[in-house]
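Some structures are shown below for you to check.
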Structure P
C-alpha cells in the first residue's frame, strides 16, 4: 500500500461541504480538514493514493459530535495527520440512515462500541478494519488520543497490510455469524407476546418506571404494547406499568417542563437529567403513545403534556412550507451542555417574584436530583410534586395555586425565549413526518382539536406532491421542491402508517389510496424470501453502492424507535382493518410471523413487534356516530376518548375506500352510535357512557 506521489495528493478544499443539503455537513465546512461527503469520490481517491478512509458519522443534534468537532477535529495536529495520511469522509446519520446502520454494525462487531459520533477506519472498498466512537485529541477521559490513534492507524496501514485485511475479515466473519446465529424458532403469536410481556416485566423498574437501568431510554413501542396487552389479554399489570412509565417520563427532566416536548433520553434511572437534544422521531412516537395511555387512563397531566408536545412540534419543529424537521440541538454554543434548558438560582431570582420562586422551587425540585453534574448551580426542572399536592402542602386552594404556578411557568418560558436557542434542523425526512402524521391524527381526535390536523395535512400533501410516486414510494428527504434518497424501508413503512391514521381521522380517501400504493411497493420491492423486509430495495435505491450497502439487512428491533418491519406490519394491519382487505391482513400475518420467529428473546427491543402481533389479534372496532347536536357530539367524544387497541371512529358513514359492515351505513339523522367489532355489530347505542363501556369491553357484555 503506497502513499502515492505528492502530485496525486488532494488539494485542500475547506469549503467542500458548504453547499451540502445536510445542516450537519455544512457545520463542518469551515474546519481545516478536507472533508468529503458520502459518495464514491473519496473511496476512489483513497484507492489511488493508497490511503485508509476515515469515516465520521454524526448528526447536528449530537452533543458528543459537537465536542469532537470543536476539540478533536479543530486540533491542528489532527488536521495535519489527516491531510497527509487519510481521506476523510463525513456522514449525516439522519441523511443516510442505511449507511449509518451498516457502519454501526461493522464497528460494533469489531470493538463492541456504537453510537454517535461513530469513528470508523475503512479500506478503499468500504470495509471497516478499526473503529470506535468519541476520541479526544490527546489521551484523556479514559480514551486514547486521536493524534496517537491516527498515527498508529496510518503506520499499520502502511506497514501491516496483512493485519488490515485480517481485521476486515474479522468484521465480515462476525457479521456473517450474527446473521447465521439469529435463532429462528417457530413461535405462535400468543407465545411471542407472552415472552415479550415477561421480558418487559423482568426489566421493569418498579421505583422509577421504564425498563432497565441508567442510561434510560424511552421505549414508546413497549409502552403501546403494554396498554394494548392490558385490554386484549386482560393483563391489568401491563396497563399499570405502561401508565406509570409514561407518567414518570412526563413528570421528569426527560420532558421539557417549560417548552414542551421530550428530550432524547435520561442519563439517570429517575428520569431527572436528560441528554437535551429533542428528536422528531422520539417526540412523534412518544406523543402517539401518550395519547393511547391517556385514553386508557385519563389524567390531566397527560393531557397537558400532549398539548405542550403538539405546540412544540407545530412551532419549533415545523417547516412553514409544510412538514416537520428532524431535531432541535442540545447545545446553543461551543462548550455548552443544556444551558438553554436549565436554570441557575440567579436566573430564577431575576425572573420570578419571591412567592413564585418558592412555588417553583418546591414544584420542580430546585437544588435536588435535577442539579447538573458538571455545574450543580444549574437545575433541570422536573415535577417533584403535582399542583394538587403542592396546594395541600401549602394549605392553599388548588385553583389559586394552579393559576400562580402556570403564571410562573409562563414567565420562565418568556425568559428562556430571550436566550440564544439551540439550532433546529428543519430538514423534512419522510420517516419522521410519517410518525408525526400518526401522532397528530391520534392527538387531534382524542383531544378534540381538529386544528391540529392542519400541520399534518400540510406535511402529507407536501411529501405526496414533491417526493412521491406510486411506483417507487416516498423519497427519504425533500429538498428544493423535489425528493431524494429512494428505496429505504424506514420511509415507506413510517409514511404509510402515518397516511393510514391521517386518512382514518380526516376521512380523506387520497391518503388511504397513497398508503395502499406504498404498501404495494413494500411488498414488491422489499419483501425477502425469509418473509422479512429488507431495509434497502435494490431496484429503487439511488445512493452510492459502496461497501456493504447492497448486503441484505433486516431492521427488526426497536432502536428504541419503532423498527421499520414493525411499522410496516402495523400499517398493514390498520389498513386491512379499515378497508376489510383480507389479502393485506394475510401479508401482515406473514410478516409478523417471520418477526416473531426471530425476536422471542429481544425483550424491550421487540415492543413494536409485540404491539403489531397483538394488534393483529384484536378485532377492529368501527364506530359510526349519526345525527347532529349535543347528543351526537357527546357520543362521538365518548368514542374518541375511549381506549381500544384497533379503533376507528367516524362522524357519519365514510365514503369508499373505507369499508364498513352494512349495519353501519344507514345514514339516519337520529343521535346514535353504531358499533361493530369485526363483522359482529351491537344494537344501536344512544348513551355516551354506555358507548364507552361497550368499546372498552370489546363488544363483550360490559360490567
Structure Q
C-alpha cells in the first residue's frame, strides 16, 4: 500500500512541470503544473497548513502560496506569489502577512533586466542583480525553499546565493547532505535527498526533496521555535515519517554544529591563570582587586589576591589587568531550538541555561552533545513542557488527569529533565499531581499560571517558580502587596523576562538598537523578524508600561522574592544582558542584578555547590569583561573571554561563528 501511494505521488510529480522536469532530467510534459499541501507543526503539534500551486506560463513558472496556522489562539497567515524564469531565476516576488505572531512580512521584489528593486516594510532599494540571486522573504513559504534548492542545483551548486529582501541583500548557503532512506516499523521505506539551507532563517534548516525533486519535508524555526512541514500525502501515508525526519534532521544539525565547534579556537584550557583582574565572585564579599584565578582541569584551583596567591611554576599566566571577572551568567528562561544558540550564548558569557519547553527529541540530543563537548554551548538544564489537550495546546505532551500528569513527569524524569513546566490549559488537580510527583522524584516545577488557576492557588499547590511577571497593578496596593508577601513567604522564584516585554512592546518609532545595541551585529534573519514588530502605542505609553513592570520587580526584590534572570526569546544572549540592565533601571544595585544571573539561580536549582560563584573547587565558568559592571551595568556588554568548564574562548570568535557581525563604530 505504501509503495502504491508513493508511486502515485512520484508519477504526479513527474508530470508536474516541464520546467522542473527538464531541469532535473526527469521527464518532459506539455503543461507545467504542480500543487500540494504541507502540514505545519510547531513543537510537534499540527497547527496549520501551506497550500501551494506551481503553474507554467510560456516557459515561466509561477508559485501561488497560502501559508497559515493557529498558534495558541493566534492566527498567522501569509500570502505569496513568486514568478521564475525557465531557469528558475526570480522575476518577481510578492509576500504579505505574518510568519509568526509578531513577525510581519510585506515585501516585493521585481527584476528588470540587470536591475533588482526591493520594497521591504516600506523601505525601497535598487541594486544590480548578482550572478546567483533568489527572492525569498523568510522561512515561509516552505515551497519557496524547495524552489531555492532547485535553483541551486540548476545553477551548478554555487557556493553562495544572494537573496533579497535583506540588508539590502543577504547570503544563503545550500549544502547537499546526501540521500537517506527512512525506514519504519511497518516495513516501508521512503527515499529522500537532504539539503542544509543556511541564511534564510537564522541557523541551518534541513529540507527534504523526494525522488521527483518535489518538496517533502523541512525542519526550520518560526522566530526560533521549532517548526516543521511535511507534505500532507506523505505524512498521511506514513505517520512515523514525521518523527523520523525530526531525528534525522537533529543528527544533521548537530553534525554541522560539531564543525562549528572545530572552527572556533580554544584560547586556553587545561591549567592556566588569569592575573591582575578585579574578581567579583558573586558572593556578598567585596571584589578582589588585582586578583588571581587558577584554573586546573576544568575547576577553580585557587582564587585570591595576587599578593598572597602563588601561581605554580610553568603555568600559563594570562594578563587580565584592567578587566573584571564575573561568574558565568545564567539564562533561566530560554527556548534553545537550534544549535546556533550555543555559541551565541557563550559569546556574551552565558554558561548555564534552562530550556523552558521545546522538542524533547532535539533537546536531549543537544544536551548530550554539549555534555560530551561535541558542540559549543552552555550547560543546559531542561524543563519538560506539559499542557492540557486541545487544538490550542502548546506542544504534543498533554495531561488531562492526575494519572496522566504523573506519567508525564516520570517520562521526563527518565529522560534526565530537572524540572517540569506547566502551561495554559493544565487543570488544577492535574497541576497538583504533577507538582507532587515531580517533588517525589527530586524535580522542580515552573510554568505559566494556568487559566483555571490563580497565582495564589498555583503557589499553594507547591510550585517552585512562576514564569514571566505574574503580577499586575500598583505594587503599593493591598492586593499586590499580599501576592508579593505570599511569594516571599513560600520563596517562589520569579523569572520576569522583562526584556522580552520591552522588545515586543516598544514603540514603532523607537529603534531596536537604541535599547538593545546587540541588534546591530545580529544576523539578518533575527534583525528582520524583530525589526518587523509593529505596535500602536507611542513611546510615552510604552515607557509607562515598562516602568510599571520594573516597579513590580523592585517591590518583589525588596520583599525577598528570589529573582532569577530569564529572557524567553529575544536576541540570544544579548537579551540576558538587557535583562540585567533593566533590573538596575528598576532600582536594583548592579551586584544584585548580576547575582540574579549567577548565584541566585544556582541556589534555586540546588547547584550552588558546583557553580554560581567564583570559589575554589567549583566548576570553572567565568566571564571576563573589559570594563567594570559594578560602576556601570552596561559594561556587562564588554565581554572579552568566556570560560566554560575550564575551556577559555574569545567571545567575539564565538559570535562570529554563528553569523553575528563585527560592528565598527563610526568616528
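What follows draws every value from the coordinates through simple rules; no lab data is involved. Since this is a predicted model, take the numbers as computed values, not measurements. Cβ atoms are built from the backbone, for glycine too; each structure is taken alone.
When helix-only ellipticity at 222 nm (-39500 (n - 2.57) for each DSSP H run of 4 or more, over all residues; to 500) is computed for each of P, Q, the one that comes out at -9000 is Q.
For which of the structures P, Q does the calculation of Rg/Rh (Cα atoms, Kirkwood Rh), for residues 215-398 alone return 1.11? Label of the source structure: Q. If you rank structures P, Q by mean projected area of the Cα convex hull in nm², for residues 335-446 alone, which sits at the top with the largest value? Going through P, Q one by one, mean projected area of the Cα convex hull in nm², for residues 335-446 alone peaks for structure P. Between structures P, Q, the greatest calculated value of Cα Rg over 2.2 N^0.38 Å, for residues 71-302 alone is seen in Q.
Once FRET efficiency 1/(1 + (r/R0)^6) of positions 383 and 655 (r between Cβ atoms, R0 = 35 Å, to 0.05) is evaluated on every structure in P, Q, the highest one turns out to be Q. For which of the structures P, Q does the calculation of Cα extents along the principal axes in Å return 86, 66, 47? Only one of P, Q returns 86, 66, 47 for Cα extents along the principal axes in Å, namely P.
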